[in-house]
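Peer 1: Read through the structures below before going on.
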Structure I
């Protein structure tokens, strides 16, 4: 079903100490939501506040980008973790970012796992339930972004809404799993934009083997650590606008869907 509106979310706030990664301020004008690192895979208190302040100033939806405790591997290495530990890791990170958001006069809108944790939670109901419980511990109104709705029952148990997300700057395996790049590569901005437009118009995206997958998601992810992240975000936004797809924050899309479902 064609999408009249789509959220563009970008992972960012991933600098750490004296090391700078990405040009977050230049990306923000082209997107509608951001997921900000909370210190476990990247980010530090000053980076968190600076990124939050910029996002609040631009009226962009803000999410907590929670991760496994893996600074050295940028959160892109799988790790054995007990559900109860994951819950505590997540509460810690969500709570920290929420404090910065509220200190800057904004409100937190969603939670999104990062890297290896994202893949693990998208297929493991126990881990998905742990991160949903952590989300509910902080604020059950927060949306939880994952790859699809396969683990939705485990998330709903905690009163949290799962929102499926699509990736237009990463490859998909034929079975629908994501191929995570250890270091984000520069993609052709026009190819990324074409994938975004096709997703909005047809609900389809190509897989690595040349096939296609059916994907229903109100939000698409771009990566702020890509070498050409600004050009990609600008091109995607421009092509979606040309195609008549409105780019708005995810919480507004979800609210509109709920209004239609309830008959208001």
Structure II
């Protein structure tokens, strides 16, 4: 579905160049939940923004469904870490932001936004403003906004990191169940996270990035059945492998 080929990223500050990502290539397959994990500052969030067409790499390119990504492509949606909701718009209107560039009638936009809110269990909160919602509910609005755009590929930038542990655990289960719903258009997911247990819980495959300038140090397929037992030797073994990757490079 998507290919990242030879991606490098450098920042220039006060005439000095700092390389963050160094010649990274990987593929995202249809039907796959792929996670990227790595130490702080290794360029995980930058990589997902490059995939979304929101940043340009210093070198390399991204190809989505056979076409070079130049700006945000139709069919890719991004869920942000910090909710990214407009405080003066209610939940319904925040979801409808995903449809602003569409020429569909307002009635159809309303219907799609209402369905997306229903999909994330927020029916009845359409008129609520972000300040009236809990952190978990605000992030559900963020997911609904992404789903309203009918994406084939959903990108998530540390979507649970702003939530308390209990809320994050509950929402992870709901999101995994939702994304496996064959009635939704989402075919593949890429999630960036610093939470090792989280990526093992949710992923079909995990890419481990090194410290900056980052490269891929491991690609780990996960064959465990869902829901996954965090106390099982198989789960713990994968967690330990990732930590070994992170600290050995």
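Here, each number is a calculation from the coordinates, and none is a lab measurement. As the structure is a computational prediction, the values presented were derived from the model and not from experiment. Cβ atoms are built from the backbone, for glycine too; each structure is taken alone.
Peer 1: To which of I, II does the computed value 17.5 (mean count of other Cβ atoms within 10 Å over residues 153-160) belong?
Peer 2: On the way: I: 17.5; II: 24.0.
Computed on structure I.
Peer 1: One of I, II was used to calculate Kirkwood radius over Cα pairs in Å, for residues 25-64 alone, giving 10.2; which? List each step's numbers first, then the result.
Peer 2: Working: I: 10.2; II: 11.4.
Answer by label: I.
Peer 1: For mean count of other Cβ atoms within 10 Å over residues 113-120, which of the structures I, II scores highest? Can you show the working numbers first?
Peer 2: On the way: I: 23.0; II: 20.4.
Result for mean count of other Cβ atoms within 10 Å over residues 113-120 over I, II: largest is I.
Peer 1: Continuing with this model, one more query. Looking at structures I, II, which one was helix-only ellipticity at 222 nm (-39500 (n - 2.57) for each DSSP H run of 4 or more, over all residues; to 500) calculated from, given that it came out as -10000? Write down the numbers at each step before the final one.
Peer 2: Working: I: -12500; II: -10000.
Computing helix-only ellipticity at 222 nm (-39500 (n - 2.57) for each DSSP H run of 4 or more, over all residues; to 500) on every structure in I, II gives -10000 only for II.
Peer 1: While we're looking at this one, here's another question. Taking distance in nm of label points 7 Å out along Cα→Cβ at positions 49 and 121 as the quantity of interest, name the structure among I, II where it is greatest. Please list the in-between numbers first.
Peer 2: Values: I: 2.6; II: 3.2.
Between I, II, the highest calculated value is found for II.
Peer 1: For the read-out log10 I(q)/I(0) by the Debye sum over Cα atoms at q = 0.08, 0.13, 0.15 Å⁻¹, a value of -0.27, -0.77, -1.07 was computed from one structure; give its label from I, II. Kindly include the intermediate steps, with their values, before the conclusion.
Peer 2: Details: I: -0.27, -0.77, -1.07; II: -0.31, -0.83, -1.09.
Of the structures listed, the value fits I.
Peer 1: Thinking only about distance in nm of label points 7 Å out along Cα→Cβ at positions 9 and 33, which of I, II has the largest value? Could the numbers behind the result be given before it?
Peer 2: Details: I: 0.4; II: 2.4.
Looking at the calculated values, the largest one is II.
Peer 1: Here is a follow-up. Ranked by Cα Rg over 2.2 N^0.38 Å, for residues 57-104 alone, which of I, II sits at the highest value?
Peer 2: Working: I: 1.36; II: 1.50.
When Cα Rg over 2.2 N^0.38 Å, for residues 57-104 alone is computed for each of I, II, structure II gives the biggest number.
Peer 1: Check the numbers for mean count of other Cβ atoms within 10 Å over residues 97-104 across I, II and tell me which is largest. Please report the intermediate quantities before stating the final value.
Peer 2: On the way: I: 18.8; II: 12.8.
Top value of mean count of other Cβ atoms within 10 Å over residues 97-104, among I, II, belongs to structure I.
Peer 1: Which one of I, II has Cα extents along the principal axes in Å, for residues 161-200 alone, as calculated from the coordinates, equal to 32, 26, 21?
Peer 2: Derived from the structure labelled I.
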